[in-house]
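Below are structures written as structure tokens.
Nothing in this text is a laboratory measurement; each read-out follows from the coordinates by a stated rule. This one's a predicted model, so the numbers in the text were calculated from it and none came from an experiment. Cβ atoms are built from the backbone, for glycine too; each structure is taken alone.
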Structure 1
Amino acid sequence: MHSWPDAPSNQWDFPDPRTAGDDDIVAVGADLEPGTLVAAYRAGLFPMRAQRRLAWWSPNPRGIIPLDRLRVTRSLRQSAKRYETRVDTRFVDVARACAEPSRERGWITEEFIQAYSKLHRLGWAHSVEVFDQEGQLAGGLYGVRVNGLFAGESMFYAQRDASKVALMALVQLMRDSGMKLLDVQWCTAHLQSLGAIEVSREEYLRLLADAVG
């Protein structure tokens with residue numbers, strides 16, 4: 001995940017998330033073109049469908065993982081020794097694994113895979129892949145980088161702890177490159193066990209402004 005490319009053009013104006021009140025959905029409509037997606041992340045929004053409509057979300061509270069608070073247990077460090085991590089070598093495979101239909105609350109459709117794959121080819125979306133000793137894809141994650149922000153979209157594992165190892169690698173990459181904000185959208189119990197916390201929308205937007213510059 002090197003320096004960011006030029007921003008693609010965008011034809012939409014997103015509303016300020018602060019105008020949404022208690023609603024997590026800020027806007028509906030638009031499209032999943034690269035410029036639209038980059039502009040949305042800059043504004044603190046991300047896309048998911050709601051009742052078949054393309055909706056733009058700003059959860060309040062928002063889940064983030066402070067880069068100095070990732071919880072890495074001794075057993076996880078041992079697990080990490082069994083794997084090899086790479087970046088941006090199997091983006092589409094990671095996205096498709098995250099979209100596995102059997103996963104609970106699956107929302108990643110072919111439309112989203114194609115949109116984020118295009119964003120990846122332009123240098124904005126990235127994946128971290130974890131491989132076992134036989135070279136098989138054991139887990140991974142993907143998301144979008146905008147300057148100092150990494151907006152995590154989804155992660156998966158096919159072998160024990162592989163998604164956690166991918167997250168460890170991501171956090172280290174972010175630290176090494178001076179990035180500031182790891183957005184995980186909602187603070188689930190699983191993410192909370194890894195160090196995720198909740199912040200208000202107002203606080204998230206303040207952190208975002210500092211991260212994207």
Structure 2
Amino acid sequence: MMRVSPFSIKKDNYYVISHQNITERKLAEEVAINLSKMDGLTNIPNRRTFDEFLHAEWKRCVRLKKTICLAIIDLDHFKLLNDTYGHQSGDECLMRIGELLKEFTSRPSDICARYGGEEFALVWSDTSLKQAELLSVKLLKKIEGLNINNKNSPIKQNLTASIGVAEMKPTRDSHEKELISIADSLLYQAKDRGRNRVESKFDSDGTLFTSTCR
């Protein structure tokens with residue numbers, strides 16, 4: 001960083017130019033900014049970063065006339081896991097889920113995030129519902145394959161999840177909140193229908209379809 005300080009002596013003008021190395025300060029600022037974007041427990045993007053990313057991707061998909069898919073994931077009966085094994089085990093479970101979700105975001109247009117509590121989200125731009133559905137079913141099986149004990153769950157004795165998946169083709173008259181609302185509704189539909197399942201929905205030109213995978 002350069003500073004220029006003017007001063008005068010007997011009507012003559014002078015300048016003092018000083019240089020300061022602020023590399024360490026800038027690096028520290030970058031670290032602080034990056035940390036503010038991440039969830040401290042799971043080490044994946046937090047809800048604020050998710051909201052900003054989805055908004056930016058929504059606008060990009062409007063320009064390019066591309067589709068965007070959103071999956072919202074809820075860990076089944078996570079409270080029972082916490083109550084049975086303690087909050088430390090619950091935290092370790094959330095960290096393992098966060099690490100697993102990273103496997104499903106291989107492109108710059110993808111993101112996984114901690115949506116809140118035991119809920120997570122995945123965004124896949126320029127992806128069809130069928131592709132998102134297959135990825136969600138794969139994720140469902142991988143979560144179960146972690147073999148995280150949840151012996152008091154009425155579904156299975158290990159951790160399972162419910163997933164709502166929605167697809168939309170953004171337009172200038174639509175908003176990303178519509179996509180979130182549809183995916184959230186499908187998540188609750190998955191939970192109402194017994195959990196440990198994927199519910200998906202396609203929304204294009206006013207035509208709606210639903211399907212169930214397990």
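21 is what came out when relative contact order in percent (Cα under 8 Å, 6 or more apart) was calculated for one structure; which of 1, 2 is it?
Going label by label, the one that fits is 2.
A value of 14.9 for mean count of other Cβ atoms within 10 Å over residues 45-52, calculated from one of 1, 2, originates in structure 1. The value 8, 30, 28, 14, 7, 5, 5, 3, 1 for P(r) over Cα pairs in 10 Å bins from 0, in percent was derived from one model only; which of 1, 2 is it? It traces back to 2. Determine which structure produced the value 0.90 for FRET efficiency 1/(1 + (r/R0)^6) of positions 69 and 85 (r between Cβ atoms, R0 = 30 Å, to 0.05), calculated from the coordinates; the candidates are 1, 2. It was calculated from structure 1.
Work out the source of -13500 here, i.e. which of 1, 2 gives that when helix-only ellipticity at 222 nm (-39500 (n - 2.57) for each DSSP H run of 4 or more, over all residues; to 500) is computed. Computed on structure 2.
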